[in-house]
Structure I
């Protein structure tokens, strides 16, 4: 059957199979290279009671698996699915989607394994970065050819604000991968190990978070939260102001003005919260059919973590001595904000994307979100006094937080995996 004669239902099934493969791949990186290695790292740090004695390559391998292996994979898969449906080029996108998934997964696995084993890392780490970049370029070229169907006589519509936000975050994603490929290639010939120097890694992390991930969340939230939480339409001017400040955060960091960069973070955060109206009362009842009714609470809580993360970054620039405040800030951002948002929104939308399914368990959804936030709170509260030498007993709390978060991640992954294995709700 050719693409021209293929039925819409058959094309939809192919797209659902593709996005399910992307999501399952992301769950794999979340569980094993991401969270498991993070727990191992934290237990090792707690036993030695020092961050300096742990290989920075292991820390960076964990971070790469979390940012790109998990969240990046989710975003790419959802991007292939959503834009292909909107543009009516499903068969074209499915073929490229599978090619992209293979290259992307190969790059991630190669990067993670070569970084922690240091086996031929001078060749394999740059190669992995190139594979990731090539995979993304396939995605970028595919979605850039997206053209929504236009009816004759219908005037061409301008892109909606949320789409412009997501497009800006996509450019940030591309720049992050380019920087990653250039830096790993350079330090493969000039460095002594697979880990990037701390100051360089910190700048790349700011680019990945404030140039890519945070604007992506703001963009998708501006599209979904008015529907899911019953909020009023976002304030476009405020959203674009927050986006501009987020990019100033990145530019200032790469220009060597870290003080300016961290000072802008809380300002951008407050403007984004006000523009989205995420802490304002709902105008309509939230849509919580098929999910736990506490869903709106955790979405709002995620933005509380973003405030904490941005304020801690300012404190870290002023007072951090041994990595405790910087570490707490990163954890509040990546786990408190990003992971809570993905755990909440993901369990709301992914069952529908992956075959019109119904979430397996509302209770598992609640447990995963509760444990994630409890573990994150313990980690952020204990990391500063432990690392900075303020309270030695705080070291005992860190492994506890790691186990709690590992349990939350496992419940989240299990809930989605069982959901995908269930029969379709409709045909």
Structure II
């Protein structure tokens, strides 16, 4: 009989250095693991019964909602919706807000979570998509953006910071321009929630979308969506909400109208624990440290002969992208993985961004530190990159001598 492989406390090899936090934070804080396990053991379906497990589940979800609302400066927690991902949050708004013939402004650094829904809406609803160019370092051409806002479009959907090279795209000045022109903003904060301070009131955001499994340190399967009270969005999914079951139509009150189906209670509880962990460490401290490690990695990678780094003018995220002369990004990432360094290679689901940076179609190698990354971890990655380049040069010289 074939034995099932045993599992350790984590799926991560003890010797592996994980530098792919732009994809997902890992490992999770112990408090997150504990709360997820408790939810699986003790909680059932919120709003779907009168058992102790159901009542405690409802209380846990609402506690998480209130905590997340405070984190983003949301005065009314009912305006914050739990989805399954940042991608779903973005789709809810784009497909529930934009109407036939609307004009929407976006940028050339967007993720496919924005690019693909907009492509479909352009084809099915004749939505006019204005893609404002960014410079080769990923920063937005603000003059071109200002021109795109006149006349005001129905919506501006903007990535806060790039998932490819960490460039700050929608900075305070860009958001202020949208306010000045009266354009509601949908901010994609998948890469910045938990790293940069985000206050929806301060920036007068129309909508905010982010994931729970990256900078917020929660498990996968949870997204967050904020919708300003004056913004009307049609639900993407109709179904059971645990409320007003006697009605044949989807309830209109928040957040129920956007939360059909049984919610991911363990995931939501995990995000709540992630927010607590962030608070205990100091959100500003954690974010500043990650950005400093990204800067340190960028500067030291540039010092390695044969490496090209695609550094942003202003950094807003923890992603560091680079290429090695004469090697494909996938080969570099594979060799680094064999050396115990976990990174990501390719297009990172953001071909628009790679076209902007000049790295399309092969993409880049992406290194991204996280909440538990140390400088020693980054130094080990730098040493591994240096070593793989040295080995490659020695092989080339060896072939030249024998030819």
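Per-structure values
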quantity: Distance in nm of label points 7 Å out along Cα→Cβ at positions 272 and 296 derived as 3.5 - corresponding label from I, II; calculated: II
quantity: Value 0.95, calculated as Rg/Rh (Cα atoms, Kirkwood Rh), assigned to which of I, II; calculated: I
quantity: Answer label among I, II for the case where relative contact order in percent (Cα under 8 Å, 6 or more apart), calculated from the coordinates, equals 23; calculated: II
quantity: Structure (I, II) behind the derived value 18.8, 70 of Rg and Dmax of the Cα atoms in Å, for residues 24-231 alone; calculated: I
quantity: helix-only ellipticity at 222 nm (-39500 (n - 2.57) for each DSSP H run of 4 or more, over all residues; to 500) derived as -24000 - corresponding label from I, II; calculated: I
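All of the numbers you see were taken from the coordinates with simple rules; none came from a lab. The shown structure was predicted, so the numbers you read here are calculated from the model rather than taken from an experiment. Cβ atoms are built from the backbone, for glycine too; each structure is taken alone.
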